[in-house]
Structure I
Amino acid sequence: MSALEQIHSTLDLEVLPQALFSALEELVPDVACTLDQLDLKTGVTTELANARILFPEQIKERALELLPSHPAMPAYIKGRRGVIPVTDCITQRQFRKTPLYREALHPFGIEYQVVVTLDIPGKIAGMTANRDTDFTDKELALLGLAAPQIALAYRNALTVTRLKQAAARLVPAPADLQQIGLTARESEVLQWAIQGKRDREIADILSASPRTIQNHLRSILRKLHTETRTGAALEAFDRLKRIAR
């Protein structure tokens, strides 16, 4: 439960990696974590690490160069998600023959790896748990239970980031929102929701009861075919974009 609290403790995309690292440390003792991404369009790789891994810059660059050849990559590309122990993909003896192990991992005492996949559009991404001793069945089971929550937390943070970026560019006026099928009052409610206002705050602004605001939000979600106010905001932006074309 403590790990779950860490996983869902923030929607700030910049803060989230450290929260996820802390969650993995709760589940697996003495683990060193990285968050690695390969952009499929540009081929650019990026990596963040927790405090247990302090790679020299030269080693870090080499590890990023070798990321596309990571042993778990074929399984990921074929659609495997969740937890991928490296030893599910190749034997430990084969792993120790790879340039990734010899040049980037072994010098720092890293002998075993488990990848927890992330679903990021346009990228191959995952959190890698690294350790000098093998992972037990119990630890793998705990990571397997946490993996969907980690992926969900990252998706939510990405969605909120997209919403904030869109809202920073332009918050639609109520009159604009009426073009996508909302009533005048629903448009006002959604406009404030896009700006991050809570039900009570919107009620105070519009001189209405929280229950009335909740009813308007339920109607908005139904009309926009979404289940969350974040989804409603993104759907509203998409529909307005289509209208503008």
Structure II
Amino acid sequence: MYGFVLSRRWIGFAVLVAVLSMLFVRLGIWQFHRLAERHADNAVIERNLAAPPAELDSVVAPREAVSDALAWRRVHLTGTFDVTHQILVRYQTRDGALGVDVLTPVREASGSAALVDRGWLQTGNNVTDEVDVPAPPGGQVTVTGWLMPDQEGSGDQLRVQSGSVRLVSSQRIGPTLPYPIYDGYVTMTSSDPAPSLPLRPPDAPVLNSGPHFFYGLQWFFFAGLAVVGWFYFAYTEAQTRRREAVDQPEAAAQSA
């Protein structure tokens, strides 16, 4: 009763199911690879968060690239805020509200500077409006925060236009400043002295497994479902043929 599975149509159906199943399995394996990568990234972040704050110049030198392995490394630096070269990072949302991150260089006594994200400030829905940004502490200040690598995006997102950007890239902001700067930027968590009007501090990183485990199981389920579906349709076809084979002699006998 199952000889029909050797027909061209059913062989083609079986090949299609096999190809889809292999594809789904590959996607499931890819999701588990993503899960392993996320766990590895989380381990690096946890280690960096647990480490005591280090001097910025002991972690990375000016013009030395900040790698992903240094992301969320706790650092501190001492210098003065340069508000004349302050930049607003627009289109930043917190809890559904639109605002800006305030990026202000801190210039060290050596002459080098680091881009410091002082925090988030809520604005109106019109992103082109002028923003009244609270002033940072004057004079010498010690900033503590998390070292972050440059953000990645398109040229328009990284281009400095009228004192604002969409994403932070020291490689694109550096040439607009009259002094050398460190690669990446520092998201400030505290300063000494503290600002009189503090901005909203950055959010801590979310260290979880993400959806990759369940996505992987989902793709494996789809692979199994495709195979089971083929056998189900084959079984249904066989039962239909069996009933037709039984009904035909009965119909012939009745007509006789």
Structure III
Amino acid sequence: MDLGLAGRVAIVTGGSRGIGRAIAQLLASEGVDVVICARQRQALEESAKALAQETGRRIVPIVADTMSSESVAQLVNATVKTFGRLDVLVNNASTPGGMVRGPLAEADDKTLLEDIDTKVVGYLRCAKAVAPHMRERRWGRIVNIGGLSGRRSGNISGLRNAAVVHLTKTLADELGTHGITVNLVHPGPTRTERTDAETERRAATNAIRRMVDASEIAQVVAFLASAKAANVTGVAVDASGGSIPVMFQ
């Protein structure tokens, strides 16, 4: 299936490793020029070089911190200056699993606020910065990556993922008339370059009885970023292999 992505330009935050890197790789293989951003320059530049060699597309590494509106603005402006356009934003930058996972007595409010600032407000900053460029072209795709802890109890940092669900639908309602869709993908435990055997064994308790690979998350994101998904917006997609007994409505 031709996803209609050739010639598009995307930003993938947290794109130097893990799910973000897999998303950048697949988008590039579909003909997208990709800007990947992260806070660590060395890992970012190494990933950009490898992805460019793998896909033959332009992969531009830009050091950026989504906790800073100024840094996000510089990221978006540099992307538009380099490519002349911006079509897709994948919000992925955050600490996997969150930083506040223990009991209430051990929960640190400052750490929780950092979690929220990075993932919820960080996603908002990026969406706010790219939206004017997408409105101008009357076309855009924003895909948020948010963990399934927002759909179940047990992890205090999970509240950031619940907030991303709300943010996704709110932005979808506002931006839909401008040809911009906004959707959310929920990974569960996902195989990346850092996955160990024990983590993979535990993940086999999902409905499909195997760990989902980062490349499979990327496939869902690529569809939502494509021309084929023009009628899909404001939805949360469970791409975890059925990790929790929740019906998405």
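Throughout, read-outs are computed from the coordinates displayed, never taken from laboratory work. Since the structure is predicted, the reported quantities are computational estimates derived from the model, not experimental observations. Cβ atoms are built from the backbone, for glycine too; each structure is taken alone.
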Problem set entry | Structures I, II, III, by distance in nm of label points 7 Å out along Cα→Cβ at positions 17 and 185: label with the highest value | II
Exercise. For Kirkwood radius over Cα pairs in Å, which of the structures I, II, III scores highest?
Worked result: II
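In terms of distance in nm of label points 7 Å out along Cα→Cβ at positions 113 and 217, which of structures I, II, III is highest? Mind dumping the intermediate values first?
On the way: I: 4.2; II: 5.2; III: 2.8.
Top value of distance in nm of label points 7 Å out along Cα→Cβ at positions 113 and 217, among I, II, III, belongs to structure II.
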